[in-house]
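K.L.:
Take a look at the structures below.
Values in this text are rule-based calculations from the coordinates and carry no lab data. Worth saying up front: this structure is predicted, and the values here are computed from it rather than measured. Cβ atoms are built from the backbone, for glycine too; each structure is taken alone.
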Structure P
Amino acid sequence: MSKQKRLYLVLLVLVSVVGVEAFSQGRAADHDVIKPYPGSTLIADYYVHKNHETTEMPVTEKDTTTNKSIAGEYWELTYEIRDANGDADPSISGSEIAANYCNAAREKGGTVLYNQDDVVTFTVPADDGGVYWGYLEAFTGKYSLWIVKEKPLETKLQFGAEQMKQELDKAGRVAVYGINFDVNKAFLKAGSEKVIAEMVKLMLQNPELRVEIQGHTDSTGTAERNLELSKERASTVKSFMLLYGIAPERLETSGHGDTAPLESNDTEAGRAKNRRVELVKRG
């Protein structure tokens with residue numbers, strides 16, 4: 001073999017190794033949360049895992065489908081469901097695979113955001129408050145999954161009772177961050193009580209103050225569910241304030257779903273800004 005050919009092969013091997021290191025981290029394995037369809041075999045050659053990547057997934061909101069950018073830890077997984085001969089099993093249709101993932105996402109408390117022609121976008125809540133986004137393309141006996149874990153933004157307490165009062169006097173309303181809920185639920189997450197305690201302090205220091213607690217969501221999910229969820233979350237906050245002795249007649253609640261965004265819902269930073277509780281001065 002000539003030196004030129006040997007050099008070419010060495011370069012080819014180096015390029016291949018660098019490519020694998022750049023796109024695949026660790027041994028190919030099923031995802032810990034979003035599991036494969038029963039009987040599936042993971043194709044290791046197509047496995048990709050990155051610590052961070054941005055990708056787009058189709059999402060249908062209010063009868064309009066757009067591509068939404070999702071960023072976070074990233075996986076690509078390709079599977080085959082094989083018959084006795086080792087070929088793609090013709091008895092397992094793409095529609096059956098798609099329906100399986102839709103049902104599994106809902107059972108885990110997630111949401112199906114797009115479902116057309118055996119292509120599905122769905123979300124599944126993560127234990128740490130983040131969200132797994134899944135994108136599925138299903139065919140007869142085989143399918144591919146793209147998964148992104150969107151981490152929760154760390155939100156520091158921006159307003160204490162004094163700052164809330166100043167903003168209410170100035171603008172008549174204040175957006176309160178740091179009150180966090182489980183995905184698609186109205187259950188408070190740990191740490192939220194610190195912010196609610198400041199709201200209670202505000203009310204105790206200003207005994208004539210009456211406020212409306214407004215719940216707001218991002219645009220993930222249906223408009224109907226978002227409206228319902230925002231009302232439930234506002235009521236949860238009120239319930240906790242009542243436990244601290246605030247008179248119920250001083251607290252109103254309302255939910256506005258995704259109808260009053262402060263930022264674009266196309267990015268996680270924007271969606272985090274839109275998921276909020278607002279206090280509005282009344283009386």
Structure Q
Amino acid sequence: MPDRYAVIGHPIAHSKSPQIHTWFAQATGQDMVYEAIDGGAEPGGFEQALHAFARHGGRGMNVTLPFKLQALTAADVASADARAAGAANALRWHEGRLEAQNFDGVGLVRDIEVNLGQPLRGKAVLVLGAGGATRGALLPLARAGVARLAVLNRTASKAVALLDELAAHLPPALALHSGGTDLMPGLPAFDVVINATSASLSADAPAVPPQAFAPGGLAYDMVYGKGLTPFLRLAQSAPNVRVADGVGMLVEQAAEAFAWWRGVRPQTEGVLKRLTVPLV
């Protein structure tokens with residue numbers, strides 16, 4: 001009987017995870033099935049679905065909105081990245097324990113460095129937003145060796161509180177900035193600017209002046225499948241800036257979870273080509 005895996009969220013019908021992991025399983029010869037589970041909107045729905053999946057032989061789960069916080073709480077043990085992010089996007093049952101991981105930031109870094117060919121070591125990186133997506137990205141970005149890291153948010157206090165909370169986990173030599181987006185005109189340009197806000201989902205863009213983008217740098221929107229978002233259009237007004245959306249982050253974090261579960265890391269190039277939407 002094939003091993004069972006799933007993604008859980010609400011809503012979940014839009015999720016590309018079942019297709020991605022089916023492709024991964026076919027490419028690596030893994031005997032497994034992968035389904036989508038709607039945890040519902042009722043209190044306790046996630047926990048009920050989690051326990052039912054485990055009872056019926058579930059081996060692992062991806063977790064998406066709005067259940068990433070509950071997933072971390074439900075786990076018996078969690079990785080440093082999951083604890084720092086305050087959220088988990090992958091679970092597995094292993095040796096009688098429920099383990100939690102967060103691969104979002106690892107997927108982001110791998111997409112930027114490997115798929116997009118943008119080195120991060122020694123670079124200046126700006127992350128826009130102070131929510132869960134930013135939380136999950138900061139430690140992996142620091143491990144990649146960035147020299148300067150800024151977290152700016154429309155509500156300055158949220159960015160300051162987030163960086164203050166995580167500062168002890170970051171390298172002492174890393175230059176840090178946090179505050180409101182109004183600080184951007186006074187800061188040197190950034191090699192990589194990452195939009196981790198939800199603005200693109202509502203066809204909006206954070207207020208980023210063109211001079212925030214260093215020539216030859218990268219503008220990266222975590223939202224994917226929307227074509228050229230307002231943030232990426234804004235970035236194109238700066239000289240010689242490349243743009244990318246978050247589809248590579250989606251695929252790379254999925255590959256990390258797959259490897260954690262199955263012990264083999266799938267190639268991602270083919271899946272990425274199938275899912276990429278032209279940025280026009």
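K.L.:
For which of P, Q does distance in nm of label points 7 Å out along Cα→Cβ at positions 52 and 116, calculated from the coordinates, equal 3.3?
P.N.:
That value comes from structure P.
K.L.:
Okay, moving on. On distance in nm of label points 7 Å out along Cα→Cβ at positions 60 and 148, which of the structures labelled P, Q is highest?
P.N.:
Q
K.L.:
One of P, Q was used to calculate distance in nm of label points 7 Å out along Cα→Cβ at positions 44 and 92, giving 1.9; which?
P.N.:
Among P, Q, the structure yielding 1.9 for distance in nm of label points 7 Å out along Cα→Cβ at positions 44 and 92 is P.
K.L.:
Now for a different question. Could you figure out which one of P, Q the value -0.33 for log10 I(q)/I(0) by the Debye sum over Cα atoms at q = 0.08 Å⁻¹ was computed from?
P.N.:
Clearly, the read-out refers to Q.
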